Every structure is written in structure tokens, then in C-alpha cells.
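What follows are several structures.
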Structure 1
Amino acid sequence: MAHEGYLWRVKKMTANSDSNSNDDFERFQTGAAKYAAYLETPEGRLRLDLAFANLQEFLTQNTRLHTLDLGGGTGSNAVRLAKLGHHVTLLDSSAEMLNIAERTAREAGVSELIVLKHADVGQLPNLFPAESFELILCHNILEYVDDPCAVLRGAAGALRDSSGMISVLVRNQAGEVLKAAIKDGDLGAAESNLTAEWAHESLYGGRVRLFTAESLQAMLLESSLAVTAERGVRVLSDYLPPSVSRSDEYDRIFELERKLGSRPEFAAVARYTHVLAHRADRVHEDPVIKDGA
């Protein structure tokens with residue numbers, strides 16, 4: 001039997017709107033099915049698969065981690081991690097997302113390894129004791145919060161000393177420039193995106209924050225987090241011509257994206273920036289991150 005601390009349960013908590021706009025988050029309260037469907041598209045699958053492959057690169061095998069998935073939504077990453085034997089706490093403000101995550105985990109047979117918390121990421125410092133987790137996922141959540149630094153600081157505080165790792169995935173400003181020019185043929189938007197802090201995201205029709213390498217590095221530094229590695233996610237797949245099937249050629253596209261995403265010159269213009277980081281006070285060998293990583 002699993003330790004009672006990891007038995008399947010949904011913890012209802014009062015949402016705190018101090019750090020998140022109601023308008024920005026309404027899309028996630030009622031659009032979980034739409035989001036789940038997006039993750040089944042080639043674009044959604046690539047975002048998930050590439051980021052997860054990057055993460056696995058830096059995890060030591062046969063080590064079971066206490067993991068926190070911030071804004072984990074429908075549970076795609078949580079279930080993958082649980083299948084590897086990790087204990088995962090998934091935190092999300094959308095009850096609808098959590099209902100899908102519960103069903104997905106149950107169908108995958110990993111319910112005993114996943115805990116669901118219904119809460120806002122702005123509550124993070126009050127939800128868990130300090131240094132509770134060895135791995136924290138912060139994928140595509142900083143784009144939507146009012147204060148990304150506050151979320152990162154909370155995550156750093158919840159990270160187990162300097163031996164843990166945080167995985168951060170954000171929308172890349174440079175990628176929005178290329179998307180506007182190449183995919184949309186909108187030169188005005190491309191020029192505007194060179195300095196834009198926000199962009200329009202198509203799934204829900206809302207706004208999304210953009211990050212530059214400099215702005216993300218500054219936020220990590222302010223949060224006492226040091227970069228272990230940086231990767232690009234979805235460098236060219238969004239711009240492939242119709243003659244290339246994103247479904248039939250998915251495996252080839254994935255492998256090419258993996259190669260491009262690991263090269264700084266290509267990662268710099270990817271749609272998403274993926275950073276693996278640790279607390280800046282790391283002074284000893286890291287049992288979470290692979291040797292030599």
C-alpha cells in the first residue's frame with residue numbers, strides 16, 4: 001500500500017486572487033476540455049513531449065522524487081512522472097482541469113502516486129513546508145500570473161535545498177516574432193513583437209506574457225535560482241509547409257526538434273524557452289540532476 005501521504009485525494013482550497021487576474025484565469029476554469037484536446041494535436045504533443053524529454057535528460061534514474069507540478073492542468077506531466085515512480089502533487093486553480101487529471105491518473109493506474117490540490121499558485125508559500133520537494137515543474141504558468149517572480153520565489157522556497165531542480169517552460173518573445181512573420185504573414189505584428197511584453201494566444205483568445213532570455217534570467221536570479229541548462233521547444237515545427245504532415249512525420253519532427261532545441265542558436269528563436277535550474281546555494285553533488293549535466 002502506498003504511504004497515506006500519497007493516497008489519491010483532491011484537497012479543496014480557497015482560491016486567492018491577489019496574484020492572478022480573474023479575467024486571465026476564467027479561460028482555465030471553463031476551458032479544460034478545449035485544453036485537453038489541444039494537447040492531443042501535434043503542436044500540443046510536441047510541447048509536452050519535448051519538454052518532458054528535456055527534463056528526463058537531467059534526472060537520475062531509479063531515484064524517486066517528491067515532485068510539485070504547478071498549474072499542472074489536466075495532469076499530462078504528472079501522470080508521466082508517476083509512471084516513472086515519482087510522487088507528484090499537482091496544484092491547479094481549475095476544478096475542471098483537476099477532474100480531468102483525476103480521471104487520467106485513474107485510467108493510467110497511478111492514482112496512489114498523485115495528490116491533487118485545488119489552489120492558486122499565489123498561495124504557494126502557505127501551502128507546503130519549506131524544502132518539501134526535490135523537483136518542481138513550472139510549465140506554461142508564468143505567462144498568466146501577475147507576478148512571475150513571486151511564483152518563482154515561492155517555488156525556490158519549496159525546493160529541497162540546493163540538490164533539487166525546477167523546470168520552467170515559458171513563451172519566448174523571439175518565437176512570437178517569427179510566428180507573426182512566417183506563419184501569419186503579419187509584418188506589423190512581427191515588428192511589434194520585437195519589444196512586446198504580451199501577445200495574443202489563439203486557444204482561448206486571451207493574452208499571454210512573453211519572456212526574453214534576459215528577462216527570464218533576471219527573474220531566476222532574483223529568485224535565487226541558477227540555470228543548469230536551457231533548451232528551445234518547437235523551433236521549426238510551426239512553420240513546416242502543408243506538404244509535411246505533422247502527424248505522419250511526427251517522430252522525425254520530434255527528433256529534429258530535439259537536436260535543434262539543444263543548440264543555442266536555434267533555441268534562441270524557439271516558440272518556448274525551457275530552463276532547468278537549481279537553488280543558487282548548491283555546493284555539493286546533486287542526487288537529482290545527473291552527473292555531468
Structure 2
Amino acid sequence: MRQLLVFTMSPRQSKYEAGRVEEEAIKKGIPLKRVLYKDLSFEMSEEKTRVFLGGEEINEENTMGAWFRVAGTVSGRYVEGRNMFISLMQDRFKCGNAEGYLNWARMGKISQHALFVKNGIRVVPTRIFYTKDQVKEALAEMEKDFGWPIICKHEKGYQGKSVFKLDSKKELLKFLKDLDEIDLGLMLWQKYLPSRWDLRVIVIDGKMVGAMKRSANGEEFRSNFSLGGGVEEWQISEEDREIAEKVAEVSGLDYCGVDVMKDDEDKSYVLEVNRQCQFQGFEKATGINVAERVIEMFLE
């Protein structure tokens with residue numbers, strides 16, 4: 001019987017998500033194998049092309065699909081390995097998020113914003129700079145357009161990490177002085193939305209499966225579940241459902257989490273899309289069986 005492969009960088013990575021998907025596969029009688037990117041190897045020549053996992057050749061006869069968790073490393077070798085696997089195997093069986101991975105080796109927040117704006121998806125007003133002088137020259141304009149505080153975040157940050165709230169011109173200039181100019185082009189400078197909550201919407205196979213509200217806890221301005229934010233089920237509007245599904249479509253993703261935030265006028269802004277989103281807090285808050293939906297995506 002053909003098996004479903006779940007790729008991670010280590011046995012501990014995505015422990016909850018991989019474990020839950022394995023639980024649901026067992027319930028449905030589907031063989032599932034958790035595998036490591038480092039066990040991949042490839043053979044490519046004029047005569048034949050083969051993909052191996054731990055010495056075993058992978059093909060459509062023994063594999064029904066592959067689902068990928070984070071593959072990023074400093075060297076990028078696992079990203080290359082994942083994408084080579086998808087390129088060679090996607091015509092033989094389903095590879096989750098194949099289009100999105102091949103189009104975006106690393107889908108950072110900056111490239112996402114460009115994609116969203118191009119496709120008419122509203123984002124929080126954002127500025128990108130490459131020199132400190134550019135920031136200083138634009139500061140008066142940002143004060144006028146954004147007001148205070150101003151948010152600065154790293155384009156590769158995750159789980160709310162590398163997000164800074166700058167409450168005044170003095171604080172911003174000190175932050176800028178301490179920032180290495182080499183990293184400046186990787187930072188997004190954004191208008192602050194004071195709602196202190198956002199929505200995580202999960203989309204699988206083009207359809208929204210549900211949404212949860214994440215609320216900041218105490219004096220923490222970030223609402224991430226991993227930072228202690230409260231989570232609860234959210235009855236999403238038709239407009240926000242359409243926005244989330246459009247984000248998944250233009251990003252080429254059949255599994256993703258879309259983060260949406262609202263301003264004081266109830267306008268929705270897409271913060272980012274996460275193509276390997278965690279779902280422990282989501283299942284807890286909503287009671288929706290995300291792992292089962294992942295399995296069904298491959299069965300369908």
C-alpha cells in the first residue's frame with residue numbers, strides 16, 4: 001500500500017503537527033512515514049532519474065503524497081532538496097504546496113507584500129529602505145502617514161519574533177542607530193494597528209476550514225499563541241473568508257495559515273501567509289480537526 005511522507009528537519013520539529021497527522025492517518029488506515037530531509041539523495045543522468053530516502057527509491061508505486069514542514073537552514077541545502085524532490089516527483093504523486101514552494105524558495109514577508117499588492121489584497125501601509133539616510137529622510141512623512149507608534153519587523157521573523165514597537169522619534173532613531181545597515185533592507189516599517197488582536201485563518205485545498213482570534217496578553221502587543229496570546233474560535237465574515245482564500249490562491253498554496261488584522265474602521269489587512277503554519281492552538285480554540293483535513297487533501 002502506498003504511504004504518505006511527512007518531511008521535517010529533525011524528529012522534534014513540528015512534533016505536534018506531524019504527530020496529529022500521523023494519528024489521523026492511522027484512523028483512516030493510511031500508512032504514514034515521518035522522514036528527515038537529510039535522508040534524501042538523488043541520482044540524475046541522461047538514462048535515469050531517481051529519488052531515494054534512506055536508500056529506498058521513492059516513486060508513485062510506494063508513495064501517495066508528501067507533506068513538508070520547515071526546511072530552512074543557514075546553507076539552504078534542505079530547501080534545495082525539498083524543491084528538487086517536488087520538481088522530480090510532482091507529476092507522480094501530490095506534493096503539498098508544490099506551486100508555492102517552486103515559485104518561492106523562501107517566502108519572506110517583503111516578497112509576500114509585493115505579491116498581495118499586485119493582486120489587490122490590502123496590506124498594512126509599509127515602507128522598505130536600504131540605507132539609514134533613507135529612513136531619516138522619510139521620517140517626517142512616516143510620522144504624518146503612520147503616526148506613533150511605528151512597527152518595525154524582520155521579513156524572516158516568525159511567531160512574533162523580531163517585531164518591534166517604536167513609540168517615538170527618539171526611540172526609532174536609537175533603534176536605527178543600533179541596527180546593522182546590512183540588515184536594513186530586510187526590515188518592514190509599518191503603521192501600527194491598535195486592535196491588539198488578529199485572526200489566523202487556515203485554508204486547505206483552496207477552502208477556508210475555520211478561523212481563530214488571537215488576543216495579546218497583558219502589556220504584550222503581539223498576539224501570537226506562542227507568546228501567551230489568548231485564542232478563541234471566530235465566526236469569520238464572508239469578506240475575510242474570500243480574502244484568505246484569495247491569498248492562498250495567488251500564493252500557490254493548498255495548505256496555509258493567513259493572518260488578518262483589522263483597524264478601528266473594521267477594515268481587514270493581510271499581515272502574512274504561513275505555508276507551514278502550526279495548528280495546535282487552532283485545534284484547541286476551534287475544535288476543528290486540521291490534521292484530518294490535511295489527510296483528506298491527499299485522499300481527494
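Just so it is clear, none of the values below were taken in a lab; they were calculated from the coordinates. Given the structure is predicted, the values throughout are model-derived calculations rather than measurements. Cβ atoms are built from the backbone, for glycine too; each structure is taken alone.
A few notes on this one:
- A value of 0.25 for FRET efficiency 1/(1 + (r/R0)^6) of positions 101 and 181 (r between Cβ atoms, R0 = 30 Å, to 0.05), calculated from one of 1, 2, originates in structure 1.
- Comparison of 1, 2 by relative contact order in percent (Cα under 8 Å, 6 or more apart) - largest value held by: 1
- Of the structures 1, 2, the one that 0.96 was derived from, the read-out being Cα Rg over 2.2 N^0.38 Å: 1
- Comparison of 1, 2 - label where FRET efficiency 1/(1 + (r/R0)^6) of positions 93 and 109 (r between Cβ atoms, R0 = 35 Å, to 0.05) is highest: 1
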